[in-house]
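Visitor: There are structures below to look over.
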Structure P
Amino acid sequence: MAHFLLIYDRAAGRLLLQKEFATDAEALEARFTAETEYGVQENVEILAISAASEAELKKSHGRYFLTSEELGKRLVGAEQ
């Protein structure tokens, strides 16, 4: 199992940081540190997520890894 910290800027539609950790405790600690550093910013999401692999993370949480244009295309395709 892999453990990740993701920091995503909703307004810009891009991932600011992706970092992998050996344990979920390390990822969670990094999340709390990032929350302190970023403070309350409405457009910033800070997540600690575990997944079988980075590839699985990108499947399950793809919106964090796609550009706004790619995400829009995916959503339009899902509606058809």
Structure Q
Amino acid sequence: MERTEIVDKLTVIFRNVFNSENIVLRDDMTADDVDSWDSLTHMAMISEVEKCFSIKFKLKELNKLRQVGDLIATIESKLQQ
């Protein structure tokens, strides 16, 4: 799957989970950049990502996610396995 496809799918997930049609993903985006991004919506977003891409994150992978670019890179890596 191409990076642009991943970003497109993630954009839909983020807009649904965080209830904002204005979200435009950037590699350097963090929870601080999205008003409704808290621990509960974070887990909902991770769950939707796992469903959408048919992947499962390990706890140590989730702990390394600092920004959206990290999430994209981890998804890319998992899809290549």
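A short reminder: the numbers here are calculations on the coordinates, not readings from a lab. As the structure is a computational prediction, the values presented were derived from the model and not from experiment. Cβ atoms are built from the backbone, for glycine too; each structure is taken alone.
Visitor: From P, Q, which structure was helix-only ellipticity at 222 nm (-39500 (n - 2.57) for each DSSP H run of 4 or more, over all residues; to 500) = -13000 calculated on?
Guide: It was calculated from structure P.
Visitor: Right, something else. Looking just at Rg/Rh (Cα atoms, Kirkwood Rh), which of the labels P, Q belongs to the structure with the highest value? Please list the in-between numbers first.
Guide: On the way: P: 1.01; Q: 0.91.
Largest calculated value belongs to P.
Visitor: Then there's this: If FRET efficiency 1/(1 + (r/R0)^6) of positions 18 and 42 (r between Cβ atoms, R0 = 25 Å, to 0.05) is calculated from each of P, Q, which structure is the one that comes out at 1.00?
Guide: On the way: P: 0.75; Q: 1.00.
Computed on structure Q.
Visitor: Hey, another quick one. Could you tell me which structure in P, Q was used to calculate distance in nm of label points 7 Å out along Cα→Cβ at positions 10 and 34 as 1.6? Don't jump to the answer; show the numbers that get you there.
Guide: On the way: P: 1.6; Q: 1.0.
Computed on structure P.
Visitor: If distance in nm of label points 7 Å out along Cα→Cβ at positions 26 and 66 is calculated from each of P, Q, which structure is the one that comes out at 1.7? Display every interim value, and only then the final one.
Guide: Numbers: P: 3.1; Q: 1.7.
Structure Q accounts for this read-out.
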